[in-house]
1. Tell me which of 1, 2, 3 gives -5000 when you compute helix-only ellipticity at 222 nm (-39500 (n - 2.57) for each DSSP H run of 4 or more, over all residues; to 500).
2. For which of the structures 1, 2, 3 does the calculation of volume of the Cα convex hull per residue in Å³, for residues 97-136 alone return 81?
3. Figure out for me which of the structures 1, 2, 3 the number 5, 15, 14, 21, 14, 12, 10, 6, 3 belongs to, where P(r) over Cα pairs in 5 Å bins from 0, in percent, for residues 121-160 alone was derived from the coordinates.
Structure 1
């Protein structure tokens, strides 16, 4: 029988419900700031965007239509535009009407927030891989742009290699392949860690990014050899001149 006074159990429950409601409200209020770096979205007629559009057309014809639904974007060294290509290619696929997921798997130096920045902190990839109570669906920012969803890295991780080598990462990728037409995964440069190899090994398909007057052919060949030894199919190389 109740006398109208909250019991401790009721108080705790009410507080928990209030906290959950507040968390949901904050999540619902998240906005996204799109940088001019995402030229495929902000300036689709620019030469940079046209180049990305041509790449998208090639991938649709040679990769996606063969039933392949994921692609790791990798490079032998930093500073060649891996995140630029990943973000703009994902935006270009989304503009073509494909349900697209962009994942920042660079948990050493994440940079996709430079292209599309959330107005508040969000659950990221590393949180899902560290916490067994979280699933990738908790980290997917749905329809940040029309047809484009994003999983942010969640900041710098203490041990990215361990997280990427876990069964959780493989399960995460498999879930994404089931739910999206195409999943683009941005990876760290290969000369600083083995993260890109671990990611590509799970994804099974990779595209390599090089940059004019920056990338050494010997470094690119080393990465090709490493991926080939891992039985990763390299679908091509994109020369980034911007």
Structure 2
């Protein structure tokens, strides 16, 4: 181990962990000369600092870092998973309580998808929860148009490339066939952009409803559509790494 290695964390990361911005926003603030350390302007987002360093934004000190919190949210269809949309389309934050105005979504659900979306006040934790290396499964109930063939679903177990993108093995099982539509349960490990829809399209099926029911140990359960519920500190302590 190199004893001369810089100690602490990168200043942009420390700012983001304080909950006042994303890391990219913090990097822009540094480039704009808005950030000081011990009264001196910071010129690099890669500067390592102690977590209790005297960092100020526009002359204002960082707020004390809150303990990590996580919320389960039942996202309805018709809302974007973003804080704001240039086109003025509705977002999840338009309907969430004010205390969650700066919360970070863990991954995304597209506008036409619904179900479990995790939110957290800790940007670093959000990124950790999204990493494939975390090993958490994403579970979905999916309605598709078409007659389901077991051989087609079995192809997902092997993984493979679709339009140049490598997908990890996924598991899909037929829940029930209802006329020209079928309900499936699908489990994936990574959550690439529109992954479930792309996998189904590759098999020749069109998704007409997609509901995320689980993310790692967290389940949608009976949480009503549009409602949000905080995960208790006890459960967080059992399921999450020390932050």
Structure 3
């Protein structure tokens, strides 16, 4: 019976054993029992290019590589680690997937996305995202020296934290119209996303929306989907500790 795990927003920090220990334990003891693992963005708190960050996150890359021997791994980039590239995929044997991604299970489809593109009320964020994730911007950044990349990423993170202090909580959540527009393209499917860190289940007549929470050094969360031979797949929450 195929089984799938879905996680998001771990925000792992380079060379910090405490923040990475829980994920490594999760990979070795829980994810290894499943057929598929989907990571819906922001696995890493910062990723400044495969050429530099693979070394910084060596333990995580190794753990993913070992896990891939038993479990198929799918990784979607988030707003923190959108520079994940082909070398990361090669080292971990994970498959980088685009957003939105349609996951088809027994009798039920799920639309998977990081979720930040649905936060359309935060216009400043959306404008900045277009600039930072433009192919030309990424090309230029990845060809800068290490010190400059580190300095720029640090400055952007500080500005982001400062900006969030003054933003109304509502605009940092998904916009319902944006969600409805997305789901009209996938009739009969449900939605799973992260980014907002507001773990919850929202249901209406048309679809259910499952929001993954973020992880800390002590605990995390995942969605477990089990395919059944004679009925629809079952979805449940899994607490990680």
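None of the figures in this text is laboratory data; all of them are computed from the coordinates on show. Nothing here was measured: the structure is a model prediction, and the numbers come from that model.
1. Comparing all candidates, it corresponds to 2.
2. The read-out was computed on structure 2.
3. It was calculated from structure 2.
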